[in-house]
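What follows are several structures.
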Structure 1
């Protein structure tokens, strides 16, 4: 089984969520509504990137399963033809 490469842009979602939370916390502590909202928005962007990574991983898994089933089908067809 080979490991798939992760799109670095999607992996950035974790970083966006981390820094967004920091901005939101600092904004709350110093009572800066703009910084707090910026942090919330950055966290939302990070969450979307993480969802995209999850979707990409699921799609690649389904593609690999389909390829395996196709190989099985071809092998069965060859056995049937040789019999």
Structure 2
């Protein structure tokens, strides 16, 4: 099993994921359209990054009707470390 620091490094190994995580730390909750607009990245690239983060449990998805919003999962130790990195 990999260590917590290895998991953090793995999550942060993608520029796309780093950009998404910085935004979620700053804004709290965003939908994919807002993330695409703020990062100026392709929708498909952002969606792939979000799917990975959700699969890892770092981010969770909340469905509000047809709109899905994304938030950092503060119950996840990797997410807590990332929040500390980006907000300190």
When Kirkwood radius over Cα pairs in Å is compared over structures 1, 2, which one is greatest? 1
State the single structure among 1, 2 that was used to calculate helix-only ellipticity at 222 nm (-39500 (n - 2.57) for each DSSP H run of 4 or more, over all residues; to 500), giving -18000. 2
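Every number here is computed from the coordinates shown, using simple stated rules; none is lab data. Keep in mind that this is a model prediction, so the values were computed, not measured.
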